Structure P
Amino acid sequence: MPKITMYTKIRLIISVFCLLSLQAVAQPKVRIPAAGNAWVSPNVFDSHQVISRQGITQWQKPDQTIDFYFYAPKTGKIKLWLTSKVNNGSSTIATIFEGHYHTIKLSGSSFQEVFVGEYELIKKGYQKLTIKGLSKASSSYAQISHLVLQFVNPTQPLSVLHVKNDFHFGRRGPSVHLAYTLPPQKNIRWFYNEILVPRTQDVQGSYFMAIGFQQGYFGIQVNSPTERRVLFSVWSPYKTDNPQTIPPEYRVKLLNKGKGVHTGKFGNEGSGGQSYKVFDWQAGIKYRFLLKGEPSGNQTTIFTAYFFDPVKKHWHLIASFQRPKTNTYLKGYYSFLENFIEDTGAQSRQVYFGNQWIGDTAGNWHELTQAKFTVDATARKNARKDYTGGVSGGYFYLKNCGFFNPDKAPNVLLKRAATHHRPMLQLDALPKH
């Protein structure tokens with residue numbers, strides 16, 4: 001057996017050290033799909049035309065800037081690439097990241113990784129890469145399937161957070177909720193809540209849900225630039241996303257509705273009876289909501305929703321639904337904030353909820369001053385982290401979307417100061433139509 005010299009030992013040690021160093025440097029690349037993590041600006045409603053489930057596929061106009069978002073868990077040096085192809089000829093684009101501006105020439109009819117640059121992240125959290133089209137030889141600047149990222153010299157493996165799949169809910173953004181703490185052993189007939197949407201926070205696609213309960217929900221929406229709604233829905237006890245398949249004995253029955261209220265069936269997220277009133281509610285104004293729920297005999301329960309117009313100082317009946325195979329008073333009170341339009345998932349919005357009260361069957365009213373802050377599956381699996389909730393000025397608040405950095409962990413109990421101002425309600429005078 002040949003003798004191992006000191007020189008050979010030193011060379012072996014150096015080789016092992018180099019291998020370990022290479023392993024530390026050669027971190028795997030993270031492929032961030034454009035389909036779930038890029039939006040068009042300044043007109044976000046161009047996003048669904050430019051970005052498909054295959055990525056950026058119809059990028060044709062020079063005023064269409066593309067913004068990529070991802071969440072970095074720490075600071076450090078990173079490298080970026082774009083996986084792209086150009087159908088004909090070549091294109092020139094500009095990239096902006098951390099204040100650095102670069103121009104890049106793209107060519108080739110097959111997808112390839114094109115190096116963007118190496119950067120130093122000065123803060124952890126959400127990051128944005130902006131790309132702009134400068135010149136093109138064909139109808140579109142490029143097709144881009146992924147932003148590719150790699151940390152340089154990390155001390156440990158890192159998880160870069162982004163929307164990996166389930167692009168519909170990922171693009172809509174995280175939903176956030178308040179689950180109210182209730183007094184024990186009470187039969188609750190009434191639930192009252194107030195909503196204030198701050199000015200500029202009434203983003204299209206927002207559902208500011210004031211009164212949620214085990215069988216439905218009630219709130220206000222921004223449906224389009226010209227239409228806003230007050231929405232009240234009650235789910236059928238028959239579990240399906242297709243309302244056409246509900247057997248007759250399981251169907252939610254409309255008993256009454258207010259003036260100008262549209263009613264029908266709904267699906268996709270459970271099925272049941274839906275009602276809405278087109279109402280031009282405004283940000284910066286406080287609105288009041290009232291729900292009644294009580295058994296009506298023969299294993300049925302009636303749920304009735306009322307909405308207060310503060311300008312005309314008038315309560316509106318939205319609708320009264322009878323739910324079959326249900327014998328209960330109100331239970332499971334909650335509020336939430338969600339976005340239901342993919343294109344506006346990169347825009348933040350916020351809402352305040354205040355002065356929550358419940359009325360029991362003995363005629364006593366109880367103020368609700370505690371709520372648990374929770375998030376949906378999109379947030380729980382770390383596809384999106386742009387969410388928060390808390391207490392401010394005596395109100396609970398919720399905020400989501402827009403790629404701001406979170407400042408509140410979910411599943412925490414929030415407490416607001418009691419107002420001791422029970423709402424003055426003339427229950428017998430509430431409208432019947």
Structure Q
Amino acid sequence: MKHTLLAALALCALTQPAAAEKVQLFCDALLKEESYEPDNRHMRFLTVDEESGWISRTTDIRSNTYRQSAIDVLAEIRRRLADDFGATLVIANAPQRGIFVPFLDEVEKEDARAIYREMLGQLNSAGIITPDADEILTSDIAQGDSFYFPRDTHWTPEGAGVVARSLAKALQNAGKIDVSDDEPRYIFGDFELETFKGTFNNSIEEICGIEPPEHEMMVPNVVPVAHSTEELADQLFGDPALGDSKKIVLLGTSFGNSSGGDRFRWAAQLEHALQNKVENLSLTGGLTVTAFEAYAYRDLAPGSADIVIWEFPAVYVSNWIEYDFRQILGAIAGECSAETESHALSFEAGSDAEIRFEKPLPLQETVSLDFTDFEIGSMQLLLQDENGKKYTQRIRRRDRFPGNARTTIWRTSTHGLSGELIGIRIENLDSDLEGELKICD
């Protein structure tokens with residue numbers, strides 16, 4: 001039996017228990033839109049299958065390919081990383097969770113699989129290394145129900161391992177890394193039991209006041225193999241002078257948990273598959289842009305990484321994602337080497353603080369903004385194309401942006417765009433703000 005509501009309501013019912021028996025988790029409040037706080041609206045429209053114990057939301061099966069303009073920006077990110085910093089860009093899009101939900105429609109799943117294959121093909125056409133979609137979707141793990149957790153939005157360590165192994169093969173085929181099975185540098189050590197509640201369970205607890213059973217998982221620990229002090233240093237710190245290690249950085253979402261944590265063993269699975277140390281700079285709650293932008297402002301320099309692995313779920317791919325890509329490209333571009341325009345800015349506090357330029361400013365490659373005191377928030381560039389059609393480009397930083405990388409400098413790329421900058425709008429500005437605008441080649 002299924003409880004499903006596809007209008008403006010959400011519905012949830014039974015889920016798998018800690019033991020074999022099922023537990024009733026449904027409450028009437030789940031049917032009322034007002035039960036969902038504004039910051040939890042993305043958890044609406046839940047469907048629960050009592051037989052399998054899986055919970056799904058509408059967006060689990062959402063599938064979009066990249067717009068060509070977004071691919072063009074990604075190609076420029078790849079080029080700048082390679083040419084200016086000597087780093088290879090890898091993108092690991094986690095496949096749509098809905099593909100693995102047992103009760104969802106098979107036709108919709110097949111459509112999602114086709115779109116996932118097309119997405120990775122688009123990235124490959126831009127010269128970006130990715131895992132192989134077919135390897136992932138036809139793996140033994142993908143044929144079962146253990147790629148994702150039944151009551152959480154994240155993949156399991158097994159699902160992460162499938163992607164990591166496919167990625168290792170792609171990097172080896174591209175000549176970017178040498179993975180040998182003869183003398184492993186990283187091996188699986190012991191396994192340990194970990195428990196956690198899960199995203200969907202948290203929603204049930206908040207709304208219904210019911211405490212759901214936690215997920216239980218056996219997670220692998222990956223340990224370095226060393227025959228000398230020098231080898232151990234190489235394994236732990238990835239010093240190329242002591243061996244054949246590469247400097248590999250993981251810039252991920254909550255799938256990689258956060259710096260210092262690796263709950264779903266994504267970084268560990270990468271270390272095992274790549275036989276190489278991986279520096280995990282993922283950020284829970286950072287969405288697509290935060291970990292990468294923070295890395296660009298704080299750490300990116302020539303030689304700082306040989307391989308940059310950028311992970312975000314396929315369901316993030318939508319029209320708005322190009323804004324994030326442009327924001328990252330702006331951060332990578334760094335300080336203006338040549339500016340064509342420079343203007344002082346002055347904003348008055350307000351819910352929509354806005355300035356308009358008396359004379360529109362022609363677009364170049366980068367828009368750079370330096371404020372007296374503005375590190376976290378959201379703003380929009382007000383633009384118009386050559387035909388006078390007005391549009392916006394969003395720039396935002398969430399409060400998850402790490403403190404050691406925060407800056408009052410904001411940059412975004414207008415690479416490939418034509419037209420003019422006619423103004424800037426800042427949302428919910430608490431106090432008056434001064435700044436400087438630079439348009440850069």
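A compact table of results
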| quantity | calculated |
| --- | --- |
| Origin of the derived value 18.9 (mean count of other Cβ atoms within 10 Å over residues 27-34; candidates P, Q) | P |
| Identity of the structure behind 23, 44, 25, 7, 2, 0 (criterion: P(r) over Cα pairs in 20 Å bins from 0, in percent, calculated), options P, Q | P |
| Which of P, Q yields -2500 [helix-only ellipticity at 222 nm (-39500 (n - 2.57) for each DSSP H run of 4 or more, over all residues; to 500), calculated] | P |
| Which of P, Q yields 18.0 [mean count of other Cβ atoms within 10 Å over residues 91-98, calculated] | P |
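Read the figures in this text as sums done on the coordinates, not as results from a lab. Predicted model only: the values in this text are computed from it and were never measured. Cβ atoms are built from the backbone, for glycine too; each structure is taken alone.
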